[in-house]
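Engineer: Got some structures for you, see below.
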Structure 1
């Protein structure tokens with residue numbers, strides 16, 4: 001941490017240097033701490049300084065109802081940023097992707113954060129890779145309504161790793177509670193609710209998976225294939241799916257494996273009317289993927305042919 005690191009105090013009463021988190025974020029330097037006193041702040045902020053810590057006073061510190069740049073309450077562009085002990089809520093945008101946090105930088109850590117009633121809880125498009133770490137947090141009522149654009153409480157792009165520990169997901173909507181394209185997704189000691197408002201499984205992953213000691217309620221699942229975890233093929237290298245010590249609530253498989261990746265299953269508990277793992281429906285998914293890719297190839301070739309015909313037509317007209 002730089003020697004000149006400072007504490008920037010945000011509060012609604014006397015004694016605070018800044019009235020709003022955005023004002024502190026605008027002047028923060030690498031290594032600073034933004035400390036937000038209890039209160040409800042109708043504000044949003046761009047966190048661009050590296051090695052920044054943003055800390056509240058638990059759920060009594062609430063930032064809500066506004067998003068910056070049409071994206072999120074907190075847009076995180078700096079590296080190695082820590083956010084803890086606060087609540088974020090009611091992030092909405094007309095495109096269906098108002099997020100509480102949009103992680104555009106590299107390496108973001110959350111601890112004891114409540115995120116609720118937002119179209120995306122956390123969206124990490126992962127332009128720079130890195131790790132998203134979430135610990136001892138709660139996600140409640142996040143996700144857009146079914147039938148809209150893909151959304152989730154945690155929606156991760158091609159991160160190097162997504163790590164979620166001791167975290168609760170409740171009353172989710174949209175695609176899945178957790179939708180991850182990370183190279184590795186690790187879930188430890190989480191309670192993840194599925195239910196009928198999720199269009200897919202409670203957890204959907206592409207890439208490697210390590211799920212240990214979680215309590216997972218099966219989501220509606222793709223095309224009626226109700227499941228706790230749905231594993232899809234990854235465009236990267238083949239990795240393993242390690243699912244141990246989990247408890248499934250509801251019908252369907254704990255793991256619906258459409259990825260073709262190897263699995264290691266141990267000590268999982270599933271109801272009598274459920275199974276630990278299944279590949280049911282995988283052939284339909286593979287057929288749809290093949291048809292989609294074939295259609296894209298044919299459409300590309302048709303466009304190229306039309307361009308050639310237009311050139312011939314233009315040349316004939318000119319002659």
Structure 2
């Protein structure tokens with residue numbers, strides 16, 4: 001059987017989406033069984049399997065090493081270690097409750113597993129990000145671009161998985177709410193295409209190493225606040241809830257911003273970064289944070305909103 005749903009395709013000899021380590025034809029694709037997810041629990045199994053498989057998103061994959069690694073989006077030595085207790089940090093993870101509804105929950109994890117994603121091989125992760133992982137962090141356009149590039153690849157990887165899950169679980173999702181499924185899939189597909197186009201532009205910038213048009217804003221945090229994160233998001237509203245751009249309208253490329261909390265000489269800095277095409281909207285967002293009555297609180301809120 002060669003069954004295609006949306007853009008996701010699974011063949012008989014492919015590994016099954018449930019993570020059983022069996023071929024599809026001998027697992028959910030066996031005769032007399034329903035080949036597709038029937039619950040959010042099944043969707044959760046598929047998500048875990050897709051995340052484990054990993055892909056390298058480097059533009060030039062001719063020199064890819066064999067193994068996809070758990071690449072850190074935040075430096076383990078300079079940013080995770082300072083806030084760890086006995087080698088562990090608190091992180092938000094997505095879970096499924098007894099009624100199969102998804103929710104975010106804090107969980108203590110080792111720093112070797114924190115802020116990781118399998119979207120680069122060992123060779124490319126080392127080559128592409130050595131200037132921010134292996135050297136003292138400097139808040140400049142190069143660092144802004146490299147952190148944004150890695151966050152963009154992380155977001156792209158997660159959108160690829162999101163669309164895969166929507167296609168894989170199409171029958172189940174439509175049985176729950178057909179209109180919501182098609183609305184969500186249209187939005188996720190549009191976002192995926194936007195991210196792909198943006199990555200092509202970033203790849204060209206990476207190859208030329210011309211980062212002068214990349215914008216950033218660095219804000220120092222109080223010493224009593226200890227956290228780190230790495231996220232990126234499409235800009236929709238400012239910190240006061242005023243609309244900056246309409247994300248429902250899928251026409252045209254949307255403004256996009258990256259936000260990272262990193263340590264430099266023991267001090268925590270929140271680092272906003274964006275490309276020239278997003279400059280107007282990004283400036284509005286960052287200004288609304290800086291001009292608020294409690295900018296520190298608003299920064300923490302925006303980071304949690306973006307990351308979760």
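Engineer: One of 1, 2 was used to calculate relative contact order in percent (Cα under 8 Å, 6 or more apart), giving 8; which?
Structural biologist: On the way: 1: 8; 2: 16.
The read-out was computed on structure 1.
Engineer: Also: Assign the value 60, 42, 41, calculated as Cα extents along the principal axes in Å, to the correct structure from 1, 2.
Structural biologist: Details: 1: 74, 72, 35; 2: 60, 42, 41.
Label of the source structure: 2.
Engineer: From 1, 2, which structure was distance in nm of label points 7 Å out along Cα→Cβ at positions 238 and 262 = 2.8 calculated on? Display every interim value, and only then the final one.
Structural biologist: Values: 1: 0.9; 2: 2.8.
Corresponding structure: 2.
Engineer: Continuing with this model, one more query. Compare FRET efficiency 1/(1 + (r/R0)^6) of positions 142 and 174 (r between Cβ atoms, R0 = 30 Å, to 0.05) across structures 1, 2 and report the one with the greatest value. Can you show the working numbers first?
Structural biologist: Working: 1: 1.00; 2: 0.05.
Going through 1, 2 one by one, FRET efficiency 1/(1 + (r/R0)^6) of positions 142 and 174 (r between Cβ atoms, R0 = 30 Å, to 0.05) is largest in 1.
Engineer: Taking -13000 as the value of helix-only ellipticity at 222 nm (-39500 (n - 2.57) for each DSSP H run of 4 or more, over all residues; to 500) derived from one of the structures shown (1, 2), identify that structure. Walk me through the numbers on the way to the answer.
Structural biologist: Numbers: 1: -5000; 2: -13000.
Computed on structure 2.
Engineer: Right, here's the next one. Compare mean count of other Cβ atoms within 10 Å over residues 246-253 across structures 1, 2 and report the one with the greatest value. Write out the running numbers ahead of the final one.
Structural biologist: Working: 1: 21.5; 2: 10.8.
When mean count of other Cβ atoms within 10 Å over residues 246-253 is computed for each of 1, 2, structure 1 gives the biggest number.
Bear in mind that the values in this text are calculations on the coordinates, not laboratory data. These numbers were taken from a predicted model, which means no experiment stands behind them. Cβ atoms are built from the backbone, for glycine too; each structure is taken alone.
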